[in-house]
Structure 1
Amino acid sequence: MAAGAMVLLVSSCSMMSEEQKAVELRRAGEQGAEAHVALLAESAVRAPEVCLTNYKRFTGGAPWDEPYSATADWISLHGDHFVDSCVAGKPRVPNP
């Protein structure tokens, strides 16, 4: 367990590669699709506004793409993948 935390700590100090970003966007899409099901079970409307309101609840927010922070563009892209997937009910696939 400590080794996993160490890897996360070390990797969070450098810029995220394009491959890592694609993995995180896939994860955001999967979490969005899971949120769709959860919101359906709660009888909540799966509108973009509702999905965006629940973004941090299901994802914890965008991971850092820069050392010690997440850029506004990355936060927006990560959130878009989550919201699109939440509304549609299926994961949005990142562009290659």
Structure 2
Amino acid sequence: MSTGLRVPRRALGVRVRRVSGDLVIGVDADALELTDVAKLIYESADGRNRVADIVAIVVARYDADPAEVSADVSDFLDDLAGRGVVEWVVEEPLR
């Protein structure tokens, strides 16, 4: 599946708390603290934004290199998916 067509969404049932503006996500007995870019990526994983859309959001916010951001966003979302924090959904074809 092309990176640009993958659609991540936040998994249901994951414990999320906002602490001093950052997000703390409970994963099993561990916690992940998401700040800045990581928080923006996680919050953008809404089941509607494709990976390419999230890359564009990060590039616009931080004036970063799109090629570098694309690889980093994909890797980060794959890591979150591996931890059960996000899941991949199938993009619906246009009708």
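Coordinate-derived values only; no laboratory data. Worth saying up front: this structure is predicted, and the values here are computed from it rather than measured. Cβ atoms are built from the backbone, for glycine too; each structure is taken alone.
Ranked by Kirkwood radius over Cα pairs in Å, for residues 29-76 alone, structures 1, 2 are led by 1, which has the greatest value. Across the set 1, 2, Cα Rg over 2.2 N^0.38 Å reaches its highest value in structure 1. If distance in nm of label points 7 Å out along Cα→Cβ at positions 45 and 61 is computed to be 1.4, which of 1, 2 is the source? Source structure for this number: 2. For relative contact order in percent (Cα under 8 Å, 6 or more apart), the highest value in the series 1, 2 is held by structure 1.
Identify the structure, out of 1, 2, from whose coordinates helix-only ellipticity at 222 nm (-39500 (n - 2.57) for each DSSP H run of 4 or more, over all residues; to 500) was calculated to give -20000. This value belongs to structure 1.
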